[in-house]
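Please find the structures below.
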Structure P
Amino acid sequence: MFRDRSLIPAEAIRLMALGLLAEQSRAYGELAAEVRYFTSNFVGPSLDLMGSSIEMLHVQGLIEPVNGQGMADNATMRIKPEGRVVLHDLLQARLSQGQGDISRLALRLKLRFLALLPESEQDVQRAHIVETVESELSRLLDVRNRSVGTPTIFLDWIDRDIANLEAHRAAISG
């Protein structure tokens with residue numbers, strides 16, 4: 001994790017793979033394909049993300065084959081209790097400020113697997129997400145207010161981002 005306890009790219013992959021296996025056991029190839037599909041659709045091709053190997057989760061003792069050996073024979077993989085502990089920690093990681101690709105990916109992953117946390121911890125995470133969204137909203141509103149006389153296309157873009165964040169805040173707040 002970064003110093004602010006937000007996820008680094010490799011941890012986003014760990015969160016995705018462990019979350020998928022916490023939902024159900026999956027064939028190694030299916031797991032790898034799902035992680036690649038999700039991350040590349042939200043971040044695009046990234047060496048930071050593709051450099052992380054699901055095999056490393058196996059080597060670290062966080063996941064195990066139900067049958068077979070792993071990648072070589074496309075074994076069905078499942079999460080181990082140690083993997084559930086790591087998943088729990090990753091789901092409680094802070095979100096980075098700003099809307100960079102990794103920050104948006106981390107938010108989407110937290111939302112995707114939020115139900116894997118106990119109800120009380122889900123509420124804490126929702127509050128944290130709302131706090132992060134409000135901080136970003138505050139920054140964009142400041143930019144908007146200081147941009148008088150800027151081209152309309154810029155202001156329209158900022159206004160769209162503000163409206164999106166307000167909608168996200170309302171959805172998370174429930």
Structure Q
Amino acid sequence: MALLQRLAAKVGQHRFLKFMRIYPPYLGAGISVKHVARDLTSLEVELKLRPYNQNFVGTQFGGSLYSMCDPFFMLMLMMQLGDDYLVWDKSATIEFLKPGRGTVTARFELPKEKVAALKAEVDAKGKINPAFEVTITNGLGETVARVTKLLSVRLKDRKAARASG
């Protein structure tokens with residue numbers, strides 16, 4: 001088991017995700033995990049506009065907007081599904097809809113019912129590529145950007161898992 005997975009198991013997965021606020025790339029970009037549901041069904045991230053994370057025209061840097069959304073659907077799904085499944089990011093797109101001024105927020109939702117349906121589909125097919133979408137909003141609730149993530153989810157090869165475990 002990877003070092004970060006062991007750490008997450010030791011401190012609790014929801015606490016581990018909260019620690020992402022001190023993850024060096026997030027710390028440097030001004031990204032902060034504000035809320036993680038204990039059951040990992042929701043998570044909220046915020047990005048405050050600072051001189052060190054704004055673009056040439058003084059609004060949120062697009063790379064920071066994407067970065068604040070990068071790992072969370074993968075991590076939330078991986079942690080909810082458990083050790084018998086492999087979850088990877090496959091692709092992503094971001095659509096910029098409005099300049100990001102001030103603090104922006106992204107709220108990730110992954111209800112247990114959705115995870116159960118994905119698990120049943122993986123169990124039946126062996127591998128799936130579900131898509132997830134999150135919107136980034138400003139302080140007025142207006143949509144600044146929309147990020148779509150395509151994940152790869154499959155059952156682990158049990159022989160390989162035992163050999164590495």
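Below are the figures for this structure:
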quantity	calculated
Structures P, Q, by distance in nm of label points 7 Å out along Cα→Cβ at positions 44 and 92: label with the highest value	P
Mean count of other Cβ atoms within 10 Å over residues 12-19 from the coordinates reads 25.2; which among P, Q	P
helix-only ellipticity at 222 nm (-39500 (n - 2.57) for each DSSP H run of 4 or more, over all residues; to 500) derived as -9500 - corresponding label from P, Q	Q
Which of P, Q yields 68 [volume of the Cα convex hull per residue in Å³, for residues 60-99 alone, calculated]	Q
Entry that produces 0.30 once FRET efficiency 1/(1 + (r/R0)^6) of positions 68 and 156 (r between Cβ atoms, R0 = 25 Å, to 0.05) is calculated, selected from P, Q	Q
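Bear in mind these aren't lab numbers, they're just calculated from the coordinates by the rules spelled out. On a predicted model such as this, the values are computed, not experimentally measured, just so you know. Cβ atoms are built from the backbone, for glycine too; each structure is taken alone.
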